[in-house]
Structure I
Amino acid sequence: MLTGGQVAALIAAVFFALLMLVMCYLVIKLAKTVEETQRLVAGITDKTVPLLGEVTTSVTHVNAELTRVDAITANVQSITGNVSALTSLFAATLGSPVIKVAAFSYGVRRAAGKRHSDDVTKRVRAELKGERKKR
């Protein structure tokens, strides 16, 4: 029969064997997880490198277009300045005479209208006087 020390050693050996089996299972699972992680990183690298190349190309094209837009904006600004100067020149050269002609024509129309009104008033008064004399 087994002595107390031998039983304890046997129990310790069985416990140690079970512990080793659990550890082997965990190491195998960890190895599979590490392998999946390596595949995932390799897949990301394979997809990311071409994507970064496309992004670089897109940024280059956008920068070229922005350069063109800057040139167009500068041209529009120049045209705006020219139109402003031309408008000022037109207002200084033709604006004052046009205003004077408009004021003169308004005065002539008003005077002609007043003269016509005065003529009508004189005729009406003359007719009224004529009617009074007839009575």
Structure II
Amino acid sequence: MSDSYDQDGCNRGSYDPSNIFAKILAGEIPADVVHEDDRCLAFRDIQPQAPVHVLVIPKLQLAKVGDAQAEHGAMLGHLLLVAGQVARQEGVGDAFRVVINHGADAGQSVFHLHVHVLGGRDLAWPPG
């Protein structure tokens, strides 16, 4: 696929609009939603890696964090603010991890930008 950017600054060449997160955003697949606003959706991961494992995804079509442009800065900041809000809401606000994987070799399996919020157990370092 090409890596051309459209008028919104989105790299749609690497974005597959039929990915599972796009289907969740479209209401085609149900999700256990814990937060929604005009810019993002947060829901429980169906294969949790910790007692609390929530995914925060933008409503914007971006495959990977590296596809973001300068004009996406506010949206990226919003995702992190929501990650903190979700952690507090889920009772892990004092100890949680935020993870963004970029690319298959880094563990990204769904190519729609997403933030993992993990907590509720000891999280070793380094990860992976």
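Of the structures labelled I, II, one was used to calculate FRET efficiency 1/(1 + (r/R0)^6) of positions 14 and 78 (r between Cβ atoms, R0 = 35 Å, to 0.05), giving 0.00. Name it. Value 0.00 for FRET efficiency 1/(1 + (r/R0)^6) of positions 14 and 78 (r between Cβ atoms, R0 = 35 Å, to 0.05) corresponds to I out of I, II.
Here mean count of other Cβ atoms within 10 Å over residues 30-37 is compared for structures I, II. The highest value is that of II. With distance in nm of label points 7 Å out along Cα→Cβ at positions 70 and 110 derived from the coordinates and found to be 3.2, which of I, II does the value describe? It must be structure II, since only it matches.
One of I, II was used to calculate distance in nm of label points 7 Å out along Cα→Cβ at positions 22 and 54, giving 2.6; which?
II
Here percent of Cα pairs over 27 Å apart was derived from just one of the structures I, II, and that gives 16; the source is II.
Among the shown structures I, II, from which was the value -35500 of helix-only ellipticity at 222 nm (-39500 (n - 2.57) for each DSSP H run of 4 or more, over all residues; to 500) calculated? It must be structure I, since only it matches.
No value in this document is a laboratory result; all are computed from the given coordinates. Remember, predicted model here, so these are calculated numbers, not experimental data. Cβ atoms are built from the backbone, for glycine too; each structure is taken alone.
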